[in-house]
1. To which of P, Q does the computed value 64, 30, 14 (Cα extents along the principal axes in Å) belong?
2. Comparing structures P, Q by FRET efficiency 1/(1 + (r/R0)^6) of positions 5 and 37 (r between Cβ atoms, R0 = 35 Å, to 0.05), which one has the largest value?
3. Have a look at P, Q and say which one yields -19500 for helix-only ellipticity at 222 nm (-39500 (n - 2.57) for each DSSP H run of 4 or more, over all residues; to 500), as calculated.
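Please treat every number below as a calculation from the coordinates, not as lab data. Computed from a predicted structure; not experimentally measured. Cβ atoms are built from the backbone, for glycine too; each structure is taken alone.
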Structure P
Amino acid sequence: MAEVKRRPNESVDELVKRFKKQVQKEGIMKEIKKREYFVAPSVVRRKKQAAARKKKPAAD
């Protein structure tokens, strides 16, 4: 969980900027988007296999 404490003489804008940076660093938004909806394990497996096939160079 991202947590920032206000420093003396720090503006709210600077505080929000530090908070956003912390959230980005911890990958919280990425995790939220990932959990936005359920994906069945079989679908995850198929997508992973398809990505691996794309990544693998074609045999000539």
Structure Q
Amino acid sequence: MPLPKRRHSKARGRKRRTHWKLNAPTMGACDNCGEMKLPHHVCPHCGYYKGREIYNPTSE
């Protein structure tokens, strides 16, 4: 396995890691109540998914 002959500078390592960042989750508006929710998930505010009520969050 190859080994580096010389030490890499901090700048070189940091340049390589510039793309190691977190992205904010993509959010979309709920069709029923308009609150922001994750796509392809049941709305945590109203309990609707694709126009149908899946669960009632007020009953829990």
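1. It was calculated from structure P.
2. P
3. The correct label is P.
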